[in-house]
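Each in structure tokens, the structures are laid out below.
Read the figures in this text as sums done on the coordinates, not as results from a lab. The shown structure was predicted, so the numbers you read here are calculated from the model rather than taken from an experiment. Cβ atoms are built from the backbone, for glycine too; each structure is taken alone.
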Structure I
Amino acid sequence: MKNRHSPKQPQEKHPNSTITGVLSVNSRAVGFISPATNAPKKGSRNKDEDIMIETQNLHTALNRDEVEVEVLKEKVKGRRTGKVLRVITRAKMRFVGTIEESGTRLVLAPDDFRMYAKIVIPKPPREAQKGHKALVEIKEWKDGGEPLGEVIKVIGKKGEHEVEMESIILERGFESAFPRDTEAEAEKIADEAQRLLKETGSPIPADEITKRRDFRETTLFTIDPATAKDFDDALSFRRLPSSAKATKGESEDRFEIGVHIADVSHYVREGTALDREARERGTSVYLVDRTIPMLPHALSNDLCSLNPNVDRLAFSAVFEMDEKGHIYERWFGKGVIHSQMRFTYETAQESIDNGGVLAEELRTLNSIAKKLRAEKTRQGAIDFEQDEVAFELDETGHPVRIYKKKRLDTHKLIEEFMLLANREVAHHFSKTAVKAGGKLQFIYRTHDEPNREKLEQLGIFVRALGHDLSVQKDGTVSGKDLQALFNTIQGHASESLIKTAAIRSMAKAVYSTMNIGHFGLAFEHYTHFTSPIRRYPDLLVHRSLFAIQEQHKVDPQKMAQLERMASDATKREISAAEAERESIKLKQVEYMEERIGKEFDGLISGVTEWGIYVEEKDTRSEGMVKLRDISGDYYVLEEKTYSVVGERTKKRYSLGDKVRFKVVGADVERKTLDYKLV
């Protein structure tokens, strides 16, 4: 939408005051926009204050819209203000919510708390009823008027498990079902592979096998969660003859270790319906009870999945390594594989610990992975690892148990070899691009250095919890400084809080054609190569890698499109992560709703002027204790110490304190919990 809005009353302009950017809107319908008009370069910092846009000056602009804003001379409580002149690009126009009656009309009350207006439905379909959830698209919204919308889909009765899960998916712009042309394309490819399998014993044409490196006789296996349906990656292992080349300080024991990734690019070709849909989705979405795949099941769960005991096409990164993790030779290319074993993380760990299938191979890989991890840490990589929760649901989707996921050595084994492949592929492409005069475009996974102001706030936060964060003379913090802090707080009650705060102080990892390195991993070159079944950027990386190997001519038009595709993929990744968090929060609230009146142990995870947030120690279910409900005194916020303090008794509740609490309320619709201190 590109409407230019006229101000309702004359307001004084600030010289050179028009800026553009992405708007952020909070739950009180107040907008904020940063005055920075260009993306910061590596290491640059912008300390300018965000400009506040009051509700009456939003002029229909919504959260994440790209807008043009006029900065006003007048300030509100010392803060610079502005008004939206026009919406350049809408972030979204479709909203999920609950249908309500407003007089004789039906309106949609959006689930998105940042959407500050109810949407009028002038022509509701017959199935649209009060108390039902629906997906509605805004068709018209004139400045000063109400948004008018059209019902795209009636989801069902509010509160039902399937309805709420579908609502989360649709609200973030994803769809459970695939378009018919996309499904038909996938089924045609899968049917042809099935025909070949019956006729020849392999789903791959013989002439395609001859073009590739054949790994089918090499020891090769997958390690994935027990519930996994699609297998992106496999490892191969071969002990090499003792090397006569070994020099002083080098090991004679050498291994050929392969990281084999599903060759999705062979089946999902540019310009097809499959490719268009995969690009639109950008990623698979993982909710507590289901996966919304990026590709139809005929590909994601079957033909592209590296299932055991069947030939599969792969894109491989193969390394000659020693037991210390040193790499002597590298090979990247297309192969054909045949997985002999499908391990779960638990069964692979059992083999490592107690002997079993491929125990020697797994133990060697585990030993190398630990050395890779240690070297990564030595270089300044940061371990943000935190407890994650999983859910046991009954047949109706109701949570009966929440538990922390156990992290095994085998999780770390797979993680380290995937990181290795991603790093080496990015480095290989970067070197090739330099030789080509820098004309080759590629999608990197980048992570900028953290903002100094946020680091300063993190330092204050950490000190309030009784710890210390080393800061360099120039105000920056290195990965080694952060990792030293994490080592200090390991096992401490405040470990999770500090790691969460540290993550929030970091820049976000993004996809980009501009390589600025990855701060969190301490890698100069990094990309995503290992999951093309579930991430579109990985598919693009495979295509780029194949193009340089085949010495294809670079299409300048495609080069120009790649940065937009990288930006779109980042946005879809953010939406998918939000959907996952929403589904977790929903099930935590449902779980605690059944336990109103019961007492639990928790940790104070946040303090505000109206209450303290408490996180239950096992389920990580977070709720609020209102200050007015803390008996015996009148409590006020003490910002500098992240505490609330009783005015009379001086009793203090601080961030990180252990507390005992009772569940007193649960609002499933708003996904909030109310606690009371015991």
Structure II
Amino acid sequence: MEIEEAIEKFQDFFKLYYEDEILENAKNDKNFVIVDFIKLSQYDIELAEYLLEEPTQALEAASAAILNLNIGENIDNFNVRFKNLPESRSLQIRDIRSIHLSKFYSFEGLVRQKSDVRPRATSAKFRCKNCGQIHVVLQNDNKFKTPVRCACGNKTQFELISKNMIDVQRIVLEEMPERLDGADQPKRIGVILSEDLVSPITERKANPGSKVKVAGIIKETPITLRTGGTSTKFDLYVEANYLEPLQEEFSELNITKEEEEKIIELSKDKKLTKKLVDAMAPSIYGYEKIKEALLLQMFSGVEKVRPDGSRTRGDIHILLVGDPGAGKSQILKRASIVAPKARYVSGKGATGAGLTATVVKDEFLRGWALEAGALVLANNGMCIIDELDKMSSEDRSAMHEALEQQTISISKANVQATLLAKTTVLAAANPKFGRFDPYDSIAKQINMPPALVNRFDLIFTIKDLPNKEKDTELAEHVLALHQNPEKNQPEIDTEFLRKYIAYAKRNYKPQLTDEAIEEFKEYYVNLRNSDNDNENGIKAIPISARQLEALVRLGEASAKSRLSKKVTKKDARIAIDIVDYCLRDVGVDPTTGKIDIDRITTGVTASERSKVSSVKAAISMLEEKIGKNIPIPKDDIIKICEENNISSDEAEEILEKLKRSGDIFEPKYGFIQKI
């Protein structure tokens, strides 16, 4: 098709369908119009084909056609953006080949990296200093061009009069994980956005971690060799014509009218919870409480934003700590399949930068660009971290902000940014010595800083203890699965479970009823003020406000699972049962037999703190007797401690701790002195 013919056809098409919209946009200083490709193909299939095969000329013809409509003054360039390209023109990044060059295609992907917006020259006007002739030079390459020669013979004497500038930005698009086969590495491609595609409103749609659909022309750019020459190999990039954000997270699933009716029908089933729990991980034997907690984690609580701008997260974070071979990784893998948006990472293969965000060299601007990590990419979804204990402490510390504030703040290489990470975290770890020691406290065996452990709403321990009855059932279950993999099929299949969760998350934001509030309050107050041994004025704190918030989130998730808009007393009881199960599993002080949250939050129980106080009191008492700055015999301290029911071994251990913390020192063997 000739370009003149294309201009005429586009002109008639715009007059018929888009004249009012073009005029409205021109009045509002919007120099673009978004055209539905389906309408264009219905109007003229030949013109639509011309756009797909010769996009550069076709887009120039479309812009020229709009200028011929005389829509207003001072409009040099009016961009035409095309959406809804046919399915045959949807291409995976990994499938781009040389036959696709200079043609129109659409891509879907995750924004991994984004540069700053910068001006770029499209053309420049020069005046010949000898004869005054004006030369216009198009700036298509990376290098700024000047006129080669004037008609008067001048080759060097040119004066720059003006430049046409447009705003440009480069994003890096990566394939979406759900579109990949098992071991595939997601491929990337650079995308150049220009003019209205980088306006402040559109720019927010392309933040790192967002899912976008880009329609554009695939182009090549030469690779410069170190020697200064040009390589025979070329790099690929996409010159974007249109960008739209894709609906992400749970709303991405398409639910038909029939499926909606099925979902509502299932929600009224009396055995709903059992059916959902059975569908959660049918191939894994036992762990009913853990499966129920994971199910509630999928539904999540309700995020609350207050008038003062502060917000409370609705996401429930869960940590599984257990013996090797107990099925933790299987549970995690299954959760990554059920969750509609999930990222799975493993401890040794994850760094702090890979989890949160990092700053990388930007090839486009020769500066720095922001690249999102797993927690940001899983925004409004789930991030599953296996082998959390194998990560280095520096890398683990990067998670603190993401777990509670649900943002990632980064300040590196002159890039300051705060990225959203409304991500639910499910993590698994092994005990410090590989397997649980039944004679030592569980809290001491979790090889993680208490500040990080404390941010998890629920902590489950999975112990692999010999038990004839349980072992027989487990062996039968595992061997039956090997004999017949189709066995133990749950009533609800995975796809329907995902849609049920998505539907509940999308449509329900349950509120607490007075009965549920009363139930939570009663449990919280009674547990905190239960009959505690008041040793030296130090009381054990069985539960803190953080666990109270966890109770509320679990109650809301339970209401969502029933497709209810109210959190009832029954939901409150379910939440209390799960939290109580976790506290009794991890938070019981073996000395007193009572729940003490400090075992999880600080690693030091109230009874331990009480003993430390007794030892300090003994040192102070002896110091008053003997005199200040005089070494105190260690044996005298141990004698007083034994009178206060503290064994000599415990006293020795506490003195060692006080030495390490810098409260006391040992001037000579067997003597102690305060610092």
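For helix-only ellipticity at 222 nm (-39500 (n - 2.57) for each DSSP H run of 4 or more, over all residues; to 500), the calculated result is -11500, so let me know which of I, II that is.
Values: I: -9500; II: -11500.
Structure II accounts for this read-out.
If distance in nm of label points 7 Å out along Cα→Cβ at positions 168 and 240 comes out at 1.4 when worked out from the coordinates, which of I, II was used? Present the calculation step by step, with values, prior to reporting the outcome.
On the way: I: 4.7; II: 1.4.
The correct label is II.
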Top of I, II by distance in nm of label points 7 Å out along Cα→Cβ at positions 160 and 664, largest first: II
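Of the structures I, II, report the one carrying the highest value of Kirkwood radius over Cα pairs in Å, for residues 136-431 alone.
Working: I: 22.2; II: 22.9.
The maximum falls on structure II.
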Winner on distance in nm of label points 7 Å out along Cα→Cβ at positions 232 and 368 once structures I, II are ranked, highest first: II
Read-out Cα Rg over 2.2 N^0.38 Å, computed value 1.27, structure in I, II: II
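Using distance in nm of label points 7 Å out along Cα→Cβ at positions 280 and 632 as the calculated read-out, with 5.2 as its value, let me know the right label among I, II.
Values: I: 5.9; II: 5.2.
Label of the originating structure: II.
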